[in-house]
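Just so you know, all these numbers are worked out from the coordinates, no wet-lab data involved. What you see is a predicted model; the values in this text were computed from it and never measured. Cβ atoms are built from the backbone, for glycine too; each structure is taken alone.
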Structure 1
Amino acid sequence: MRKQREGVDVKVVLDGVSRETLRYNTATAEFLKSIGVRSVKLTSKFTHIKLYIVDEYFIIGSHNLSASGLSRWEVSVMVRSKPMSDRLSELFHEILVKEEAGPLVFRDVLECGVYYEVAANTRVLRAIYDRFRRAEGRIKVLMYIATLSKATRRIYDLLKEKEDRGVDVAVLLNGASELSRKYNTPVAEYLKELGLRRVLLSERFVHAKLIVVDDYVILGSHNLTSSSVAGRLELSMTIESRNLANALDTLFEHLYREEERGRKNK
């Protein structure tokens, strides 16, 4: 509210469809309106995007605007790029006014030479499959929810094919909530039946949606599900950066080893 009084353009869009989030978002929207924030909207279309735009900066990832994110494994990135922030502001306006974000891809190169792209909705599963197909060194998957479907089975089968060719493949799925176990347990069993060597359900709450493939990082709001590209608003990034990929691979391996140690100590 203080920033709005200073002349900053403040707008907030919150999901108004999911039963899980509506309880919290309705109270938040009412509070924001009560303190004078003029542009606050609860959507009528499932909005799973986690996007924050501040001047020439933007943040995309798995973090909701809640304190619970402090006790979960989350992954988001902040990028400084005025051209991309302007494009994402236009996308935000489309969601605010029309509740639409088509199967679009925005591409950009940072001053440091890092290439990245931001994709909405249906393009993400295709991008994941294409990136896995090209993998030569590593594929690490840290995911809140994964499901079994025709589209995702193609991805899982490809993981085993890549492992057989010498690619370092590991999958860590959230196993700390009833909802995630419902979907992730059959996926973990399917991957193990394929013969994938490193597959675990985590005991600590994983809300991240993170994939590391060679020198590429894919992160955002998309879970590894067909529903994430059907009838809802999603947004994810693909970043080509060896340094970032190495850092997040190190994080992944730390989490994976923690889960293995926890099982051995029981």
Structure 2
Amino acid sequence: MKVTSNRCEPKESRSKLVEAEAIDPGLMPKEELDVFFRRLYRVHEKIFAGVSPESFARYLSRRDAIRTRIQVYRNATGKVVGYCAVHIFEPHMDNRIIGVIRAEAGLLPGYRGTNATLWFGGAEALRYKALHPLRTTVLFATPVHPSSFHMLSKYLWRSYPYPGRKTPRWAQRLLERLADSAGGPQADPADPLLRRVGWITRDTVQDHEKWHTSSEPDIQYFLRRNPRYGSGVGLAMIAPLSPRNLLVSAGQYLLHLLLRKILPR
């Protein structure tokens, strides 16, 4: 999963972000889809570098996925300000089907902090889990920025790797296999989880300083393990989407929202 940096842009009220209807790219005519991706790329390139328009379109359409939905975010004037693409894969591993959920997301500064992409991704994950309650299902991501690693680590009760938390053997094995098959080329022979993704978040000097001086343990862990994230290297991570993990994560998220409302900032 890739998410945004904090590049400086004119700020607008978060209340002006409006979610458009989710789009199924598989149902769009090729000409219409090409126009759609070109328009979306204009927003994407304000958030990320290192990705060509053709590569961006391939990432978001993902012909090898069994399901892809793209949520486009607009402001009050109808201007596109971000996107979230969620894909579901069903690879065969150890003679069984594994559900794997991946995503790419980006929002322009001034429209972040609403967790809109998190809601959309969570809804897609819950939908798949409801259809396949007994199937092993995981979220697999290769964050290319500490902000994305922090968001997933913060809102998921159990994700791996995480500082001070031992990764179960089954999770480590599955994580490495997914990284080999879908995470991109290995960036460091000494660390199988570091992968060359190519998406480079456009950070300002101020934002770079903010992340590097953060006291959050997961952010510092990401920076230590992946010091080359600024060149498009991602750190592969996994989160089991088990009923327990989903329920506890949802509870933690709701508690976080409650505390934000009742505690002074």
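Okay, here's what the table says:
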read-out	value
Relative contact order in percent (Cα under 8 Å, 6 or more apart) - highest-scoring structure of 1, 2	2
With distance in nm of label points 7 Å out along Cα→Cβ at positions 97 and 161 derived as 4.3, matching label from 1, 2	1
Parent structure of the calculated result 1.01, given that Rg/Rh (Cα atoms, Kirkwood Rh), for residues 105-200 alone is the read-out and 1, 2 the choices	1
Structures 1, 2, by distance in nm of label points 7 Å out along Cα→Cβ at positions 145 and 177: label with the highest value	2
Per mean projected area of the Cα convex hull in nm², for residues 33-80 alone, the highest-valued of structures 1, 2	1
Which of 1, 2 yields 32, 21, 17 [semi-axes √(5λ) of the Cα gyration tensor in Å, calculated]	1
Among 1, 2, which structure scores highest (criterion: distance in nm of label points 7 Å out along Cα→Cβ at positions 25 and 225)	2
